[in-house]
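Trainee: Input: structures, listed below.
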Structure 1
Amino acid sequence: MLTVLTMKILCFSDSHGTNLYMKRALSMHPDAELVLFLGDGLDDADEIAESDTRHRWLAVRGNCDRSTVFSGAAVKKTDFLTLEGRKIVFTHGDLYGAKYGDGGLLGLAKETDADIIVYGHTHSPRESYVELPCRGVYLFNPGSVGESFPHGASFGIITFDGDSVLFSHGKIPSSLSSYFK
């Protein structure tokens, strides 16, 4: 278990062939310590992570990823970590029917005793809190860091600050894409 006082995590998903917006988000948030990549663009993320000495990267595979390797190691479809006593399960979301509702994700939360489920696949940014019988769980989707309509390129930020966990989304307008090339 990692023990931190304040920590910022950047969350990316569904880059689908471009890492341009991930690079921009990383430059906008130099204080982030950890990056979670949630699949569908594993090669895009790996290209950045290979030379990124500033951040720790963790990744899972999505339904469109051909590669099963990230940073030289086999990549799971679902993984977890524990920060500040909170269990974070991260997945692409396809295995749990994320496009069709919360049922599969809530089942995953119950099965893994997760406090936070971070997922992608839907291309839609989202944050919600769901009360389960014995406790609650946060569901957090950063959206798509690729060019995805109608939401545009988005990413997620999870900030641990003492006893608080804050969720937010960032957007990079597609009109800026030529500027960052």
Structure 2
Amino acid sequence: MDWNFRRWLHHEFMGPRALRKVLSAEALARLGAVVTSSEKRHTGEIRLAVEASLHLPLLRPGISARERAVQVFSNLRVWDTEANNGVLIYLLLADRDVEIVADRGIHDAVGEAGWEDICKGMEADFRAGRFEDGLRAGIERVAAHLAEHFRMTEENRDADRNELPDAPFILS
């Protein structure tokens, strides 16, 4: 058996109730509004996905938060934006781990170190119990990169369309 029993136990007892405790419906709505507001400054797409815990079929093979984030990036089609500038912010609450997966158009400009710096800032807020604040700051920092490299201008404003939903996606 090549999986971590302690991690499974932690995930087993972390469920939707725990998620609602740290991110209420109102907090999730506010975070969606931050995404909507940020997308007025750039032509990129930000998608926030939150998962309370992983089920045994994912835990048993030892999937990491990063591997799960890449799966979610694909499943939510964040990679499928016209300008290749979609960014997923993925929070795995049971592991208190946040991952950013970005499409090649923006990833090439920001680089792995840039995304990791944003994640570290969010994780510091999470350790202090400030989940909404951490996610808000992360969204704003991702949006700043998108605004730098994919700025909304008068010329592209009319052609820009919202390619992905702005509301946070809750995985169950």
Structure 3
Amino acid sequence: MNEANIQKTAELLKQFEPGFLPYPIFEQIARLVALPIVEFVPLRMHSGQCEVLLIARPEDDALWPSMLHTPGTVVRATDVHKGKQDDWQAFKRILEDELIDTEVGQPNYVGSIFHESKRGAEQAQLYWIEVIGEPRIGTFYPVNELPEGLMESQQSFIMMAAKNFQESQAAT
């Protein structure tokens, strides 16, 4: 790319406000940089077995149509963390937009995973949350019998979070 095109592209990008980006722009940014993401792995113990709540992506999803996944979001420049962890916009988006008011406990930090997805490189901050009662969306699956149609990147998230969750359950 020549210098004139670089400058033109930079000038065009200056027109965007920080935060949510139009999908074609987001798609190209995701291809070029490692995106920070937050992943919640919703878990519960049921009949002595650890289960994970998985949600299907929309049929018209550009990258993962109808595939199962754990709830998560890309961290936006406008997700400024002020005060308590519960007040973070990234957490609120996951709880309100993906888990749709399913009753859950507090997020428990598990760790960080750098990985590749179809979208590009991602730096995932991984949390488990305990589902309380019946979910408003999704289906539970035993962690040791994950279903077909699960997004490839999700398996490592689930296994890491489930191990941490089970260790915390054993400690109480």
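All of the numbers you see were taken from the coordinates with simple rules; none came from a lab. The structure presented is a predicted model; accordingly, all values stated were derived computationally and were not measured.
Trainee: In terms of relative contact order in percent (Cα under 8 Å, 6 or more apart), which of structures 1, 2, 3 is highest?
Mentor: 2
Trainee: Given a computed value of -16000 for helix-only ellipticity at 222 nm (-39500 (n - 2.57) for each DSSP H run of 4 or more, over all residues; to 500), which structure among 1, 2, 3 does it belong to?
Mentor: Corresponding structure: 2.
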